[in-house]
1. Here mean count of other Cβ atoms within 10 Å over residues 54-61 was calculated and came to 19.5; which of the structures I, II, III was it taken from?
2. Taking helix-only ellipticity at 222 nm (-39500 (n - 2.57) for each DSSP H run of 4 or more, over all residues; to 500) from the coordinates of each of I, II, III, which one would give -14000?
3. Taking distance in nm of label points 7 Å out along Cα→Cβ at positions 14 and 38 from the coordinates of each of I, II, III, which one would give 0.7?
4. Computing mean projected area of the Cα convex hull in nm² gives 5.4 for which of I, II, III?
Structure I
Amino acid sequence: MPSLQVRELPEHIYRKLNEGAVKEHRSLAQQAVVILAQGLGIEDDNKARRKKLLEKMAAKEVDLSKYQLPSPVASVREDRSR
């Protein structure tokens, strides 16, 4: 993942960024990424992306009958007998 270093950041911007990070329980770097993404119009956070993915997965019907899945009970019993 690429890295970015910002030099000569004005003190008032640093304080505002740090306040937001503390409020949102994020690191300073995480807060900077969130703020940059919002400024660039990339609004989807992790929760929103995960929700979209889960909705997409739920919309697809998967026929599990063609797979030979082991019984969870049998797997637990086998694991316990080791």
Structure II
Amino acid sequence: MNNFIFSQSVEGYLLAANAHGLSPNTIRDCTTTFRKFQFFLDNDPPLSEITSKYVKELLASQHAISKKTLLNYHRGLSALWSIRN
């Protein structure tokens, strides 16, 4: 398993997303979610050390947003663990 840090994983995802022709809106939404999660983590850990607990804590801390936005956050973050090399 690759041991990329979070920011490297985000960079790789965004490169792949652009290469696969994802819409600019999708890429923008994912970028916003990744920034929010980076701030929540307060560091740049290896992706392999980020457990579902962190994602659940981020989602639970979001109070003034819609269920659709929460789902978008979850989808965006899930994509990082779905990258295929």
Structure III
Amino acid sequence: MNLKAKLKYSHGMTLEEYNLLKRTQKGLCAICGRKDRDRRLTVDHDHGSQKKRGLLCNKCNRALGLFRDDLEILKKAVLYLEKYKM
């Protein structure tokens, strides 16, 4: 499936909307601010409302998924990292 078809099917958005969002983010991940050299940026969305949030690199997108978009777990992860920061 090409990108245009995948965007329409998976996210209900056009390639033009994707490209506008990408330009708005300067081609960078909305979380880590890096370019994903291996893959294109992924459309991130709220799994409950299906509302699009932004474009993420593969690592940040997977991380949110692994944390199940749960703010409390993410806050605990931040506290944990701060506690053991070297």
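Read-outs throughout are calculated quantities, based only on the coordinates presented, and are distinct from any laboratory measurement. All figures in this text were calculated on a predicted structure; none of them were measured in a lab. Cβ atoms are built from the backbone, for glycine too; each structure is taken alone.
1. Values: I: 7.9; II: 13.5; III: 19.5.
Considering all the candidates, the number was obtained from III.
2. It must be structure III, since only it matches.
3. Details: I: 2.1; II: 0.7; III: 3.3.
Source structure: II.
4. Numbers: I: 10.9; II: 5.4; III: 6.8.
For mean projected area of the Cα convex hull in nm², the value 5.4 is produced by structure II.
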